[in-house]
Structure I
């Protein structure tokens, strides 16, 4: 190369460096500002955090100036993403984010419209993994495990660390491919007033009446005894009328969540298996291989089985006898804040997403030092439950990518999705929303320090019990189509006096009818293949679900201390 050409090349390189270096310097400065001011604590060192942020800035170069639209349900974690993390991402990468917050039901409606009508409403969705059965069967949702290896390889974070996600098994199809990436998780657990349960006078009185200790209930029999004890025997504490149970019964989509979110699983309706029962899951839907074949007992399902009728019977009895009268006319949102008012002794099915609202200083359920008077523990199980079954529900709002979105927009949205779950920001996000997704975060020293103020959240997620709390699984082939069955039938027991058997028969028939509409002679891998109807006895006499009616649906109550309650499912 001649001297003239060398000089020309050096000048060109210098010119390019001058053009690029201001952007690099600016991006580095912005990243450092966010790391110093907002993204702490973290399980990463500051150096490791800045390295992740530099990767995002570099990977985002082809997409700078783009505006990406995403949507999620209305919880604290997503408000934090929309108001803080979206701004940080824009400043660091140059990609604008419109992060819309709405109701969960609206998210489902919009992603369903996108899937079925092909209208590109959003570039990505934070959508509950409850739709995993819908997503992997549709052929319209991108398998992220494929995307990360192929078309999205250049925009996949090297330090994403999939093995660190607690809920990754929830987002896999029967083909073992990952269809969604967890963004937040919260769990339904047993909630109780630990201060009342520890009172010697109440413990003595309870044992005199029921013959065993007032402690964390292991089975529904003990839960019912405790509900009766506080409602009918204790009646008042510090002059305030108290109740031994809390729930809600208003006809509303949220009453559907009460049941589709594993109420039947706690009762013991389905089969053994994790993350969901096989061949019959907690919805009572049976699959053969990977094809749904029916929900009613006559088709081999368990939606109207004796165990399902038992589950609804207990719900109805407890709501009417042991909960505040106004609870019958409440929905999920209205009922959620009631335990914080200080007159509820226990709740069998309480979402840990309410933790932040239950530790506010000054509440009747919070001590002067900021520690809660209550605790959360694994929920008790019903008479039909067997070891090896799932125990309860865990919500896993997860990033979902649809094929109809143009590749360039998918890549830009994928960068944002990874940013809000990256190790740089995930611990801080966990502290804000209390919806942990990473094992490294929940096991961090900071969460150990915070644990005493969170009422058992940290202890639960560190225990093996968390493995038994899972979302809706792959047996449900079309969540938006089938989920209304619950809220259209269950409230009839509370509002219209329908018997639990009549309601569950109606539910099972509703599910079978919708499954038939999905079938209609179609042949596809893992598609619906309805079983022919048989006499219920044919299925009830077989091993597993649907299960025959037990002679005694209220065995002796069993309770254990708090520490033992976390170990009982090991």
Structure II
């Protein structure tokens, strides 16, 4: 799936801005066909954004179910004769799109784009209406999963419902990424797949073009100075670049892969894809990028900021990348869902490595409250959806050089017997879809119990010694962590990333000796964790939880959200940030052990 952008032959209208918005209090809009006529009783709502924090009404913030968006747009007459599509960057979690009262497309899953052709449903020179229904309800057959409970007792109002979910971030809802209307030729370039390898100083580009037209194909590979250094004339093949410059962390080099089609010598369609030549391998205890051992320094993150929630904001995105560079980070994980395409393009350009994660989070009830991998909860329907998500995710992001590994889930109940077959199928499907990248699964289970990590290429482990266990006792960290990490390696003989560790801290809270929730405790906890990592030659990375403070649902152990950020939600550094800045700038991206 190609990113929607203008080219010589393609036109795009982005519908970002102020839309009309209505909460469907009784979830009746589909049945009553609200899409057939302009919505009544609306308020104004920006797109893209989460709708939850925009108004002063808690009933909107905490609404469970459907909401409706609407606005008008024009199709220019210059688009006559072209094929016209609508594309939604993401909508959490299920959505339907209507054009002039006609249903165009529906989609399940809140973090990936979807589109539908609208050529036969729009008018030229007249106003057109787009209506989008978004439903934030979480069920067991969607990712992330959840369930809505109806509470019927003597102390709650009639019809009282609660949305239960088992992940630790707020269920932000709405249209989170841009809505675009775009036009392409009747026969057009539908998709481009690029895979790269390295042989000495040569860059090997294997490519395939999805094009069903009858025109001639012309492919040019251009360097950053716009010099042509490679070419081809077929829909599938290999291009060899001599003395190639490779894409590497901190030193990214991007070529332009230009595809054009011609009919009778006239340009029909054109698309340019930025590509990086690089190669990923896992060998023994090491993770190799272009044959060099790489050490992951960075964070788990969230798409999360004040007021916007998960809404795309390039101001926030570029600020975050500047902070990553400032602190010496070279990588992050898209915890716990695919981030926007815009973030991934920035990572390509900044030279930041990405572990991209599917939205399979909350597949663990913790504390033994209930079994998760059952046919009634995470069963065949969930698995089918999970496989579809991996297909959509890889279709969207397969060409990004920044992505070096796929993560299929975060902290599932992998100790349950039924989880083994589930994750075997998901991991096998992921490797089938993309054989060029390693696959991981982020564990919270114990190494003696997990049924899933035997199938991954790299083991990722989340641990919170002295926080959720032995709370307040920093002295347990080193002995417990070293023993456990050695246990993971002895069992699986695979390189390990400590993919989450950290402590909540509230800015301005101080104590000596360190106490929980102070900035001193957060710093000393992280210092003790990394002392262990520095001793073990099978450790290939450290990702601290979290990059910045973020919103969660209201709970008695969360103080206006999760405070484990190294930066505040406003992107200001905490005490520990300066320790990490000094540490990470002294650890090279590439190393030998």
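A value of 25 was derived for relative contact order in percent (Cα under 8 Å, 6 or more apart); which structure in I, II was it taken from? Only one of I, II returns 25 for relative contact order in percent (Cα under 8 Å, 6 or more apart), namely I. Looking at FRET efficiency 1/(1 + (r/R0)^6) of positions 149 and 365 (r between Cβ atoms, R0 = 41 Å, to 0.05) for structures I, II, the greatest value goes to II. Each of I, II could give mean count of other Cβ atoms within 10 Å over residues 109-116, but the derived value 22.9 comes from II.
Across the set I, II, distance in nm of label points 7 Å out along Cα→Cβ at positions 85 and 477 reaches its highest value in structure II.
Largest in FRET efficiency 1/(1 + (r/R0)^6) of positions 445 and 493 (r between Cβ atoms, R0 = 30 Å, to 0.05) among the labelled structures I, II is structure II.
Which structure, out of I, II, was helix-only ellipticity at 222 nm (-39500 (n - 2.57) for each DSSP H run of 4 or more, over all residues; to 500) derived from, given a value of -12000? Please list the in-between numbers first.
Details: I: -12000; II: -5500.
The correct label is I.
Each reported figure results from applying straightforward, stated rules to the coordinates on display, with no laboratory input. Since the structure is predicted, the reported quantities are computational estimates derived from the model, not experimental observations. Cβ atoms are built from the backbone, for glycine too; each structure is taken alone.
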